[in-house]
1. Tell me which structure, out of 1, 2, gives 60, 50, 46 once Cα extents along the principal axes in Å is calculated.
2. If relative contact order in percent (Cα under 8 Å, 6 or more apart) computes to 14, which of 1, 2 did it come from?
3. 1, 2: which one has FRET efficiency 1/(1 + (r/R0)^6) of positions 106 and 130 (r between Cβ atoms, R0 = 35 Å, to 0.05), as calculated, at 1.00?
4. If distance in nm of label points 7 Å out along Cα→Cβ at positions 66 and 90 computes to 2.0, which of 1, 2 did it come from?
Structure 1
Amino acid sequence: MKMKKMLSVLLAGTMLMGLLAACGPREDPKGPTDSQTPTTESDQPEKKYRLGVMSYTGAATFEASAKAVQSMCDAAGVELVTVQLSGFDDQGFLTTYENMINMGVDGVVCCSSSEGPIRLMADLFEANGVDWFLANRQISDPDLKEYVFSLPSFVGNDYCAEEDIAYEIVERLHNDYGVKNLAIIGLTQGDLNGDLRDKGIAKACEDLGVKLLTETRGIVSASDVTNAVEGIISSYPEMDGIFIVGGLVTNGALAGANQALANHNMQDKVAIGMIDIAAGMDEYMGEGKPLKVVAGGNLVFDNVLAAACLINHKDGVNADKAPYIINTRMMFIENPQDSVDYSEYYENPNKAMMSGNQWYDTLLGKSLEEMQSFVDNFTIAYAKSMNQ
């Protein structure tokens with residue numbers, strides 16, 4: 001350490017000079033002791049990798065995701081930097097990542113409200129030399145995808161096989177609950193995830209001989225859905241299944257559809273399938289109740305996988321540096337106990353889904369193939385077993 005000291009007294013300065021001259025530099029024939037060994041750059045504590053993840057207070061999904069990633073970072077010796085989401089629109093996400101960069105992060109788990117701002121995000125991370133992983137969103141524009149995947153800062157992408165999940169919901173409604181005449185409460189057309197789900201529904205209906213009666217879109221409130229389902233019952237009394245396709249409509253749609261069915265004493269005659277988790281959904285499940293199968297929870301897993309890939313990338317696990325591409329799967333909830341276990345052992349803002357060496361047993365230090373296999377076989381029962 002170098003110290004600068006102004007000596008205001010000449011005599012003190014003269015005495016100090018004499019003392020230094022008397023002590024003079026001399027070699028120790030035995031070589032320097034540990035206390036004499038000069039400090040080198042390699043002796044300094046290694047700087048921790050700083051991983052940025054967005055948070056949103058009061059949203060269980062975001063809080064559970066951050067809790068799990070914190071546990072993973074603790075196991076890996078990585079510093080987690082959580083930054084409050086500035087807004088759910090495109091600018092809100094961009095501002096959040098700008099704030100992360102200003103806080104000195106080395107890597108970012110990146111989510112986006114749409115495909116629109118992804119190029120701006122990509123340029124932001126590239127210009128600042130920050131690793132990033134795009135979670136929970138597939139890039140549909142081929143030119144944008146080629147550009148993003150060519151960037152040195154881009155680590156990878158994970159997203160759910162939306163078409164397959166929608167197909168499986170219809171398949172379960174048909175095979176397990178006898179649904180033959182299906183009504184859809186759908187997302188606004190033009191949303192990539194919604195459009196892929198629509199494709200899966202249409203293919204399943206064609207393959208299984210299920211009749212697609214009608215589609216209702218662009219509604220979000222419970223009362224609007226109640227009115228819509230009332231209209232469907234009036235026009236299509238043969239309707240025996242409803243598919244709530246997900247998104248922001250989920251909570252209101254489930255309550256609204258249930259109310260309409262209750263008004264006509266049809267709760268035990270119509271089976272509801274749904275994508276995305278709704279708060280309190282277990283009250284609509286069980287004997288004599290309409291909600292039969294729910295698929296969801298991939299947002300938590302997508303962020304956890306993104307963090308694992310960034311840490312593995314930092315540690316040189318993917319030696320060829322090719323971007324990770326991982327297909328995630330939603331978990332299926334088919335009874336009230338599944339719902340309870342899901343909230344307790346998976347999407348729990350107060351308890352991480354795994355801890356300690358479990359992260360190295362499952363995701364950290366693993367190849368892409370090993371990570372994909374873990375994703376493919378992950379279930380609510382598995383999550384519960386990790387916490388026993």
Structure 2
Amino acid sequence: MSSGELNITWRDVPDTLVASIRFKGKHEEIGERLQELSKSVGSRVCGRPFVLHRGGGDMEVCLPVTESADDDSVEGRETGESAGIAFGTLEGAVMMCAPFSGDIDSEETGKVLGEKFGELWRYTVEHHIGVTEEPWREVFPDCDLDGAGVYIAELQVPMLLPKWLGRLHDGLDRLAGVAVRHHVLGGSDELSPSSDPSVKIAWMKGAMARLDAAVDDEDRRREIMCGCAHVYPKKQIAKLKSDYERLGSVDALIEDIAQDPGYGGAPYYRDPARSGNVIFIDKNPQEREKHEAATDPAVKRAAACHCPVVKAAILAGEDVSFTFCSCGTGWFKPLWETVVEAPVKVVCEGSVLRGDESCKFAIYLPEEKHA
């Protein structure tokens with residue numbers, strides 16, 4: 001599907017102070033929740049209402065406001081409590097946008113919205129566009145929230161590239177210095193999420209080559225890239241930490257993880273195994289069906305990869321430094337450091353970038369923590 005068919009546009013959305021109500025339910029409940037929220041915040045509203053969609057019926061209706069509540073007892077957004085109104089700043093992002101129309105009171109609208117989100121997701125995968133871990137948004141028009149019926153909204157999908165570059169910027173500053181950061185990030189200001197994949201590949205090849213030349217210590221390069229990773233879901237980290245405490249050992253947790261359906265039905269790990277103080281975990285293919293059906297090795301490896309730039313590079317026959325794959329180590333690091341309550345070292349042992357059919361990571365636990 002093309003961007004023209006989806007009517008895709010791009011928007012830079014700033015940080016926004018919002019009042020919100022988070023709940024788990026159906027799409028047709030949004031109107032009622034927005035009315036409740038609007039009556040509570042009154043004249044402080046200063047923008048269009050919108051909903052954060054986290055999947056599985058987990059939603060948060062939001063209203064931009066000029067100021068938060070004076071009541072110090074109001075809970076922050078990060079708690080995710082379903083009762084009461086939360087106030088907090090929602091981080092901005094570059095958004096890929098598409099129009100959507102529906103009936104706010106119709107049960108069918110929720111199903112159609114899910115299909116539209118699916119189309120947008122497939123578009124990002126097919127066009128090698130990275131998406132962040134933040135919830136997607138459904139932004140309603142300025143309207144009387146007491147009214148009901150048909151509406152035309154804008155769907156907003158938060159883009160990864162600007163945040164990824166910001167994380168790389170911070171890692172380079174912290175671990176390599178300002179001069180190296182300027183050198184490695186040269187030309188990045190010309191990149192955007194909508195840039196052609198060939199442009200992103202060319203820049204990434206050059207950036208990784210510059211990083212390899214400027215920082216000769218492999219562990220330090222890995223730590224720089226580690227900070228660029230997607231953020232592992234906090235709810236899943238909390239769940240696995242609780243499971244570890246309940247089960248009482250790393251081995252029992254690994255056995256449990258092997259049967260775990262994952263966060264929101266999407267497992268992020270495969271075939272966990274342990275040897276001494278090292279846990280080996282394969283990453284599940286991003287496009288599982290394509291990966292299983294592929295006979296072309298390049299197509300198979302690209303289907304396994306979760307990184308849009310590496311996926312595009314594999315299909316284009318381009319070589320990118322293996323340093324880039326250390327980005328993926330940062331996905332597992334916060335999980336296992338929370339579980340064992342100690343620093344861990346994570347290394348990418350196998351990678352589709354180097355010809356493997358899937359990516360494998362090794363988590364090195366502290367000797368005193370692996371029992």
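Bear in mind these aren't lab numbers, they're just calculated from the coordinates by the rules spelled out. Computed from a prediction, not measured in an experiment: that's the story for all the values here. Cβ atoms are built from the backbone, for glycine too; each structure is taken alone.
1. 2
2. Details: 1: 17; 2: 14.
Checking each candidate, the match is 2.
3. So the calculation was done on 1.
4. Among 1, 2, the structure yielding 2.0 for distance in nm of label points 7 Å out along Cα→Cβ at positions 66 and 90 is 2.
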